[in-house]
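Structures incoming, each one as structure tokens.
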Structure 1
């Protein structure tokens, strides 16, 4: 198998896990993930990402905070504005992903309370034993966030290579100030997202579906 084929296989094996086992990931395995992910490129090699990692009681405390915050209807206040809308093909892809999740979870599309409960699973971290909180310098703005997005990709792929499941979560950034206060993150940092991680519950229905990807011809515009 060529390096390209190995890479494609790794990319295709990764998915967003929505139900984890309780088993913790050994510290040395987490460190191996970081040893790989740190090699992604960044503008001027700034490497703007910093990461808070929870385990054990740290995870439980954060899970409780996020669940309470979301359940009591705290208004979202992300550091970066949410997308204004998902129009055209972007909206179609978003809806398709949501409907796939509801179907897998056995939730009727018209059942709004059940859909709301499924959304709240984000704040329970899908029962993951760990969560990574990623933040970047506010002074670097969207470019620091873009570089950190590359780190998210590398983190999830390195984790998959080690048999560790992940799910990147923008939902956590809705409560950026609460996250900042909990972890002691300075006001000079942008809270960008979380990655819940651990070992997948491979029997869980919500882990059985896979999203589709656009074909190269749908992405590329050739010139010359």
Structure 2
């Protein structure tokens, strides 16, 4: 399925932002370069954007830019990890992840004095599925193993974590973001989580708790 596009003119009219704002946000890396899509039209070359993602991003920037500098906002919206180290007590006290998910991670990989951003990301993804009641604890261990072993293979390209089940047998995999995947009849997709979106969500949650201000850049 082709992604619906919106023209630059339509975007500016719909969101009320200016041409200057749009390209300033681009220079600040608030909007990815690859979202600026040049296409030939009957009037010549025009710029288009992925509609759903672009409208969501502009709305997010407008809502946050009064409270966060554009440079810090670029850090939050990027898919890159940040340098941070938090204890289990801090994660629990700030309500970043649940104690159940922290305990499951510790059972699988041993307890840690401090958790890196990557550790927290994996636990946060696990938490989403556990708290929704989509998976059991053994399935949670499988998800952690897949994330640990496969996440780095995608680099900055982005990936989705897909959890499926058929006749009570479950498995999970990592796939490139937005790629189409077709399974045999009877397979139920229990959850598909875009890891890049979760990174952004987690950074916002950490920022709201004041954690990012304490990372000691």
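When relative contact order in percent (Cα under 8 Å, 6 or more apart) is calculated for each of the structures 1, 2, the largest result comes from 1.
Each of 1, 2 could give mean count of other Cβ atoms within 10 Å over residues 188-195, but the derived value 21.9 comes from 1.
Once FRET efficiency 1/(1 + (r/R0)^6) of positions 116 and 140 (r between Cβ atoms, R0 = 30 Å, to 0.05) is evaluated on every structure in 1, 2, the highest one turns out to be 2. Given 19 as the derived value for percent of Cα pairs over 32 Å apart, which of the supplied structures 1, 2 does it correspond to? Computed on structure 1. Starting from the value 0.75: which structure in 1, 2 was FRET efficiency 1/(1 + (r/R0)^6) of positions 68 and 172 (r between Cβ atoms, R0 = 41 Å, to 0.05) calculated from? Matching structure: 2.
Bear in mind these aren't lab numbers, they're just calculated from the coordinates by the rules spelled out. Worth saying up front: this structure is predicted, and the values here are computed from it rather than measured. Cβ atoms are built from the backbone, for glycine too; each structure is taken alone.
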